[in-house]
1. Using distance in nm of label points 7 Å out along Cα→Cβ at positions 104 and 224 as the calculated read-out, with 2.1 as its value, let me know the right label among P, Q.
2. When mean count of other Cβ atoms within 10 Å over residues 32-39 is compared over structures P, Q, which one is greatest?
3. Starting from the value 4.8: which structure in P, Q was distance in nm of label points 7 Å out along Cα→Cβ at positions 72 and 360 calculated from?
4. With relative contact order in percent (Cα under 8 Å, 6 or more apart) derived from the coordinates and found to be 28, which of P, Q does the value describe?
5. Where is mean projected area of the Cα convex hull in nm² largest, in which of P, Q?
6. Work out the source of 1.08 here, i.e. which of P, Q gives that when Cα Rg over 2.2 N^0.38 Å, for residues 160-343 alone is computed.
7. Of the structures labelled P, Q, one was used to calculate Rg and Dmax of the Cα atoms in Å, for residues 128-191 alone, giving 19.7, 59. Name it.
8. helix-only ellipticity at 222 nm (-39500 (n - 2.57) for each DSSP H run of 4 or more, over all residues; to 500) computed as -10000: which structure among P, Q?
Structure P
Amino acid sequence: MRFERAAIPIGFAWSSPFARWQGPFAEVSSLDLASSVTQQALEDRGLPPAELAGIVLGWTVPQPGSFYGAPTVAARIGAIGVTGPMIAQACATSVACLQAAASSVESGEEGLQLVCVADRTSNGPHMVFPAPSSPGGTPRHEDWVMESFRRDPWAGKSMVETAERVAADAGLTREEIDQVALLRYEQYRDRALAHDRAFQRRYMVPVEVPRGRRAHDLIDGDIGVHETTADGLRALEPVVPGGVVTYGAQTHPADGAAGMIVTSAGRARALSADGIVRILGTGVARVGKAEMPKAPVPAARAALDAASIKIAEVAAVSTHNPFAVNDVYFSRETGYPLERMNEHGSSLVYGHPQGPTGARLIAELIEALRDRGGGIGLFTGCAAGDTGAAVVVRVED
């Protein structure tokens with residue numbers, strides 16, 4: 001989809017830290033986290049919630065009260081008269097929410113659209129479905145998070161099996177997969193964490209987590225990132241016997257929230273003295289059965305085509321890469337250098353809360369482009385159901 005009017009004010013894309021599942025956010029509803037992070041982000045940016053015209057809420061793991069999610073979150077942050085849709089598209093949720101908000105702007109809406117995305121993979125719900133006609137009336141049941149990780153109900157494969165299938169099909173070796181995993185960790189350690197995390201502090205919103213009745217823990221950085229070395233990666237056994245993917249070359253489940261403001265270019269300029277991020281195009285794709293890590297490539301091509309941009313014009317790329325396989329395959333297919341992707345790390349390193357992962361990576365992409373003085377950026381990533389989603393942006397004064 002091509003966009004002409006939609007933009008994000010520079011500085012108005014944010015994320016909480018991501019915490020490994022069963023960590024400090026494990027007992028915090030993702031809707032509570034979304035409300036507190038969004039409220040703090042708007043306050044830090046001097047944007048009164050009353051100025052919001054709409055909200056798009058993204059989540060993929062049900063939480064208590066999520067049936068009323070979007071209007072409830074809006075009311076809790078002080079935007080009492082605001083409502084909007086709730087969107088869930090697995091790991092493509094952030095792009096779907098951004099596209100929905102940008103479409104409102106493209107249709108002529110001049111107001112400020114809030115994109116708010118949050119998920120908690122910790123303590124996922126156990127769903128019970130009544131089945132009175134079954135033997136003894138025994139209900140059917142599903143562990144929402146674990147069953148989704150374990151098996152695609154149509155393709156019949158787990159997510160890690162899709163990575164193994166693509167690695168085998170493309171002839172990817174264990175060595176090059178481990179090299180990319182190490183590269184992403186080094187980029188995160190050396191760039192995202194440099195100078196007391198100066199890069200992350202530009203977009204990251206600290207979170208206070210209750211501890212008892214009176215105390216709070218302040219979470220101001222990612223929790224659960226493993227130190228990674230070449231020797232450590234080499235020593236790991238494959239997840240699938242005989243395969244090439246180890247736990248060191250795939251992401252971990254996490255909890256977190258992220259968001260951004262989408263509006264017209266004119267309103268964006270009025271909000272930010274640092275410039276704007278034009279949303280140029282989005283793209284989605286679906287690849288062959290159980291070939292999920294291939295999907296970011298055709299999704300990226302669709303977004304680039306929509307924006308009338310060539311890959312050679314792209315200054316920076318960020319990817320949701322649950323497997324290092326994704327980035328190796330993307331680089332081979334597009335010719336884009338691996339070292340120019342994810343220059344400050346990626347979800348491979350700091351974890352994957354599903355819905356908000358893409359929004360955080362878009363915020364990081366914007367900041368990376370700012371450091372370059374502007375230019376064109378591409379975010380792309382895979383999602384459940386052998387799906388990919390991508391967005392092309394341009395940072396300008």
Structure Q
Amino acid sequence: MQQKPTVQTNKFWSDLIKHPNYDSFWKARNVLPHLKNVAPAVLVVGGWFDAEDLYGPLKTYEAIETQNKTVENSLIMGPWFHGQWVLDEGEKLGNINFESNTRAYFRDVELKFFNYHLKNKGEMDLPEASIFITGANKWKAFNAWPPLNIEKKELFLGCDEKLSFSKPAATACYDEYAVDPNKPVPYAEGIHLKRTKEYMTDDQRFASRRPDVMVYQTAILEEDITVVGALNVNLFVSTTGTDADYVVKMIDVFPNELENDQQNDTDITMAGYQMLVRGDVMRGKFRNSFENPEPFTPGQVTEVSFEMPATAHQFKKGHRIMIQVQNSWFPLVDINPQSFVNIYEADEKDFIKATHRIYHDAEHASKISISVLKN
């Protein structure tokens with residue numbers, strides 16, 4: 001007699017869909033407030049292109065640093081995907097070459113740390129933060145993270161797809177576009193059996209060609225600009241729906257004269273390459289509170305602000321800085337139906353087309369706030 005197949009269940013998934021908002025279920029699982037009274041020395045290790053957990057090491061370091069004033073707490077961030085510092089030599093990721101064996105650098109730091117604290121060997125002369133600056137492809141030592149020798153700047157989204165450090169003077173300026181949740185923006189070009197790790201540095205030209213992706217870029221840079229620390233997004237938007245996701249991507253646009261990298265496995269054209277440096281999403285209904293979601297009022301200008309995870313990247317002279325704004329990132333982020341519902345319980349009828357606007361005028365100046373490293 002043939003047995004009936006066993007129904008597999010995932011308790012965590014069942015728990016997750018019961019708690020769509022930031023309630024006591026999620027608060028009990030937040031480890032950061034409990035990182036107090038830390039006794040041993042700590043070396044926090046993370047990768048700038050860790051698709052699994054970029055937030056974790058940065059916030060762990062920050063929590064230990066602020067809640068334990070006397071503990072020796074240091075940070076090392078390399079150009080790595082999740083665990084790459086032990087899996088390979090960390091010389092490249094996807095189409096981006098880092099020009100050195102970054103794992104070897106990490107091993108020297110790790111050896112010095114453990115020799116000193118476990119074997120009483122050597123001197124503890126490691127910096128507070130050992131940071132790999134992508135773009136420049138160099139390690140840099142800092143006595144604090146985020147660095148103290150910075151200048152705060154604002155990148156303003158402007159008319160005619162411009163991105164500028166000058167606040168717009170226009171009295172009325174916005175981009176209007178249609179979004180269909182049945183045709184989401186993919187996270188990478190092509191079709192993949194599994195989610196790739198290389199998407200964290202992937203070429204974004206496929207997205208910039210879509211009519212539902214808004215693109216803003218600077219003029220060709222006349223000097224190197226090194227962006228360090230968190231990125232703060234401040235958008236002024238409106239939608240004909242009652243909910244929306246806002247995906248923001250910071251991108252390094254390579255010169256059109258750039259030659260191809262012979263180390264790349266793929267036949268990718270590096271001239272004009274749009275390298276993803278950092279991307280993140282804010283689900284609009286949580287714009288004011290993760291605990292108490294609220295709908296958008298259709299057609300009303302609304303501010304959406306959020307912090308993107310930190311980066312350490314040099315946009316070199318001759319490159320451009322690009323910002324892309326879109327409303328889906330499939331399948332990294334589940335599709336927002338664009339109506340104010342519990343998405344776990346959304347029905348087909350809840351998924352609606354909507355018209356969106358991004359404003360960039362004197363009164364509603366959408367911008368990205370950054371920290372630029374001083375020379």
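Computed from the coordinates by the stated procedures, all read-outs in this text should not be read as laboratory data. Quantities reported herein were computed from a predicted structural model and do not represent experimental measurements. Cβ atoms are built from the backbone, for glycine too; each structure is taken alone.
1. Values: P: 3.0; Q: 2.1.
The read-out comes from structure Q.
2. Values: P: 23.6; Q: 11.8.
The maximum falls on structure P.
3. On the way: P: 2.3; Q: 4.8.
Here the read-out was taken from Q.
4. Details: P: 28; Q: 22.
Structure P accounts for this read-out.
5. Numbers: P: 20.7; Q: 24.0.
Sorting by mean projected area of the Cα convex hull in nm² in descending order puts Q first.
6. Details: P: 1.20; Q: 1.08.
Considering all the candidates, the number was obtained from Q.
7. P
8. Answer by label: P.
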